[in-house]
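There are structures below to look over.
Please treat every number below as a calculation from the coordinates, not as lab data. Since we're looking at a predicted model, the values are computed, not measured. Cβ atoms are built from the backbone, for glycine too; each structure is taken alone.
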Structure P
Amino acid sequence: MPPSRQVIYVDTNVIIEATRTGCWKAILNKFDVRTVETVKKEALKVPADRSQYVPIDAELIDKQVGVEKVGAAEVLLASTRASGIVALDAGERDLLAYVAGNTKDAWLITSADRAAVKTACELKLDGRLISLEELATQCGQKPKLKDWFGKKWLSKARSEFLLDSL
């Protein structure tokens with residue numbers, strides 16, 4: 001029996017950036033990638049303004065990404081621990097609520113959204129946050145990512161929240 005792969009949960013912006021920079025397939029091959037239904041819908045939606053649009057391979061997601069259902073009870077429970085969760089984008093909200101309520105050792109790759117990082121910290125997920133840069137490096141990739149998908153950005157955002165919460 002092959003060893004199990006590290007489980008990671010990704011949000012919409014991670015899927016888009018990993019696809020844009022060409023490291024998405026390497027990540028899918030190395031990790032057990034999962035998300036929630038809302039994120040999948042967001043990632044596959046074609047925006048009205050297509051100037052920055054990155055086409056996402058729906059077949060690849062269907063075949064290689066586990067997609068979880070999130071119930072209203074999970075979001076409500078998460079909101080009792082992190083009230084700001086309700087102000088997040090629906091995909092980020094559902095992803096954080098699901099991970100906080102249903103996983104114990106999965107890594108979480110969230111977008112470069114300070115509010116999402118703050119909410120993850122409030123949900124006690126700060127030790128499980130990992131940057132897209134770190135994952136790509138573990139896959140032997142060195143993509144040219146936007147700064148906010150880097151290890152340095154995430155470390156600074158997490159530290160700023162933790163220092164503010166002392």
Structure Q
Amino acid sequence: MKWVLLVAGLLVALVALVALAGSLLPRDHVAARRARLSRPPAEVFGVIQDAARAAEWRSDVKHVEPLEPVAGRRRFREVSGQGAITFEVMDEVVPSRLVTRIADEGLPFGGSWTYELEPSGEGTLITITERGFVKNVVFRALARYVFTHHRTLEQYLRALGRRFGVDVTPEPA
């Protein structure tokens with residue numbers, strides 16, 4: 001019984017320590033990654049803009065549901081193993097800029113992704129900037145120290161490279 005109480009006490013202390021660390025971190029963050037692709041910006045933009053087909057090339061997405069626009073903004077819901085997230089297109093300048101934001105206010109996190117595409121030689125330099133926030137202090141600490149804010153950006157860019165048949169190495173922007 002003594003060991004059970006000791007282990008339980010250690011687990012409570014660990015969670016409290018993680019929560020304390022998270023409470024000392026800022027709620028908001030900015031993360032950015034970029035990659036070079038050997039396709040023209042218009043072709044790359046066409047792929048990232050076509051959210052309905054994301055499940056064809058992103059292994060983390062099961063399917064995408066188009067939704068009715070709100071205030072003239074295109075919306076869609078990505079369904080993954082982690083659940084469903086509704087996104088809204090905030091800005092679109094073909095073929096150089098796309099801004100999406102998480103439209104689900106009830107999630108413990110949120111923010112936007114800005115995709116910027118520039119011609120680079122025969123291809124495209126794509127930069128994705130995440131301006132996000134994490135509400136829960138425990139998740140905030142885990143997102144910063146365990147998962148990192150760059151992980152999802154890097155996964156996305158690698159998947160985008162595979163979509164075009166190449167391996168890309170995301171780099172800091």
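Key figures for this structure:
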| read-out | value |
| --- | --- |
| With helix-only ellipticity at 222 nm (-39500 (n - 2.57) for each DSSP H run of 4 or more, over all residues; to 500) derived as -14500, matching label from P, Q | P |
| Identity of the structure behind 5.7 (criterion: distance in nm of label points 7 Å out along Cα→Cβ at positions 4 and 52, calculated), options P, Q | Q |
| Identity of the structure behind 16.1 (criterion: Kirkwood radius over Cα pairs in Å, calculated), options P, Q | P |
| Structure responsible for 26, with relative contact order in percent (Cα under 8 Å, 6 or more apart) calculated and labels P, Q on offer | P |
